[in-house]
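Down below are the structures I want you to see.
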Structure P
Amino acid sequence: MLTVGVVVLGAGDVARAVGFWRQALGYELVEGGFGGWANVLAPPAGGPGTRLALQRSETPPRSHPRLHLDLHVADAAEQAAEVRRLVALGAREVAWDDYPADPDFVVLADPEGNLFCVVDLGHG
């Protein structure tokens with residue numbers, strides 16, 4: 001039976017990407033790697049969540065990727081606070097051209113340009 005082992009993000013500066021995502025998610029660097037990847041982040045103490053691997057890539061991120069991360073929060077206040085925190089860590093808000101009229105998500109880019117969303121699960 002197949003399972004999702006890790007989600008892999010490309011980065012020009014892997015150390016910078018590892019630092020950003022460790023702080024963003026509160027994940028720990030897995031000593032010795034995991035599943036063939038050297039730079040793997042995992043939830044602390046075996047907690048729930050998907051592992052994230054960072055690999056060296058010279059390919060620039062796409063402006064409208066087919067695959068991206070959605071980070072969930074409980075409500076609009078938590079969403080606003082997390083967006084501010086992530087921007088302070090090095091993310092940037094993206095002028096997204098596909099927002100619906102009343103979005104429940106905010107599009108950000110990590111320091112490497114990989115797009116991800118902060119989604120308000122309490123949005124009506």
Structure Q
Amino acid sequence: MITALDTNILIDIVTASNVASREAVRRAHAEGGLVLGEVVYSELCAVRSRQEVDEILARLGVTFVASSPDALARAGALWTRHLRSGGKRTRILSDFMIGAHALHHADRLCTRDRGFFRKYFRELQLLEP
């Protein structure tokens with residue numbers, strides 16, 4: 001089973017602020033591969049140097065997988081639907097990109113943001129710490 005990781009889970013691990021997130025990633029790794037996409041990688045590089053990010057990902061066994069055009073198109077379409085239905089701009093396109101990446105490139109998403117992903121990505125299996 002391939003598990004995509006949301007930024008909040010990796011931030012928890014990097015800052016040692018959430019033991020449950022670390023355990024969820026360990027469990028996911030034992031059950032299969034760990035992946036992340038462009039958005040999560042970029043967001044991690046906003047809080048740590050690229051070298052540190054690469055070292056952390058290597059230590060955890062996380063593989064970078066680029067988003068497919070299908071995943072990116074789905075993210076854009078869902079974000080547009082969100083805005084047209086009166087959704088607030090507190091949800092930005094990158095949130096939808098994380099969900100679409102997981103949907104297209106993994107079997108599930110490990111995240112603490114379950115409400116958002118359940119609302120917009122109902123078919124996506126979630127792993128919650």
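Quick check on the output: 18.9 is mean count of other Cβ atoms within 10 Å over residues 16-23, derived from one of P, Q. Which one produced it? Traced to structure P. Have a look at P, Q and say which one yields 14.0, 42 for Rg and Dmax of the Cα atoms in Å, as calculated. Computing Rg and Dmax of the Cα atoms in Å on every structure in P, Q gives 14.0, 42 only for Q.
When helix-only ellipticity at 222 nm (-39500 (n - 2.57) for each DSSP H run of 4 or more, over all residues; to 500) is computed for each of P, Q, which one produces -6500?
Value -6500 for helix-only ellipticity at 222 nm (-39500 (n - 2.57) for each DSSP H run of 4 or more, over all residues; to 500) corresponds to P out of P, Q.
The greatest value of mean count of other Cβ atoms within 10 Å over residues 72-79 among structures P, Q is that of Q.
Out of P, Q, which one gives 27 for relative contact order in percent (Cα under 8 Å, 6 or more apart) as computed from the coordinates?
P
FYI, it's all coordinate maths here, none of it is from the lab. Everything quoted here is computed from the prediction, not taken from an experiment. Cβ atoms are built from the backbone, for glycine too; each structure is taken alone.
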